[in-house]
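As structure tokens, here come the structures.
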Structure P
Amino acid sequence: MVDWQLTEATFYCDDVGTNVSIRVYQNGSTKCTGYKKYVENLTKNTAKALELRSKKLGKKLKCCGPDCSTAIEYKDKLFSE
């Protein structure tokens, strides 16, 4: 069992083309600020910014949700330490 309740780190997310913070809780659940911003609370302004970033990077950007590879790798790393 881990001796912390929550840990958080910031990563560059290829799925949305910007930095996001990923929180990992003691029970193994994860939360990502990218998911909250680009899926749960998506506004017209945020969608437009994501579309512009997609064009600039030359690829379709879309959040993969709470089970993205970045969040899973971070969680696995924490629990393996």
Structure Q
Amino acid sequence: MKGIFGVVGILDEWKKDDLPGNQMVYIVLNDCSRLKNGAIALTDALSSVEEVDFEVDLLIKDLCAVRKKAKEKIKKTNERIRSSL
């Protein structure tokens, strides 16, 4: 499932011979659209309160999944680096 948000770690490509460090992550937009005024749209145009509720619920669900993925990425990468020392 590809959501609107993603996680990118600075040590995602870390290899055993690289210098050790601590993983840090960014929460990013996987995709975005810009409106005429330059604002970044996170949803399509919404025309009802039900659509607003549906899209906001999806964004919240995606952010919760990204939170979990970011924490796992930090933990797993740091464990991999520490175990190689």
Worksheet item: Taking Rg and Dmax of the Cα atoms in Å from the coordinates of each of P, Q, which one would give 17.3, 56?
Response: Q
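Among the shown structures P, Q, from which was the value 16.9 of mean count of other Cβ atoms within 10 Å over residues 10-17 calculated?
Only one of P, Q returns 16.9 for mean count of other Cβ atoms within 10 Å over residues 10-17, namely P.
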Worksheet item: Out of P, Q, which one gives 40 for relative contact order in percent (Cα under 8 Å, 6 or more apart) as computed from the coordinates?
Response: Q
Worksheet item: Upon calculation of helix-only ellipticity at 222 nm (-39500 (n - 2.57) for each DSSP H run of 4 or more, over all residues; to 500) from the atomic coordinates, which of the structures P, Q produces -10000?
Response: P
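Rule-based calculations on the coordinates, nothing more; no lab input. Here the structure is a predicted model, which means the values were calculated and not measured. Cβ atoms are built from the backbone, for glycine too; each structure is taken alone.
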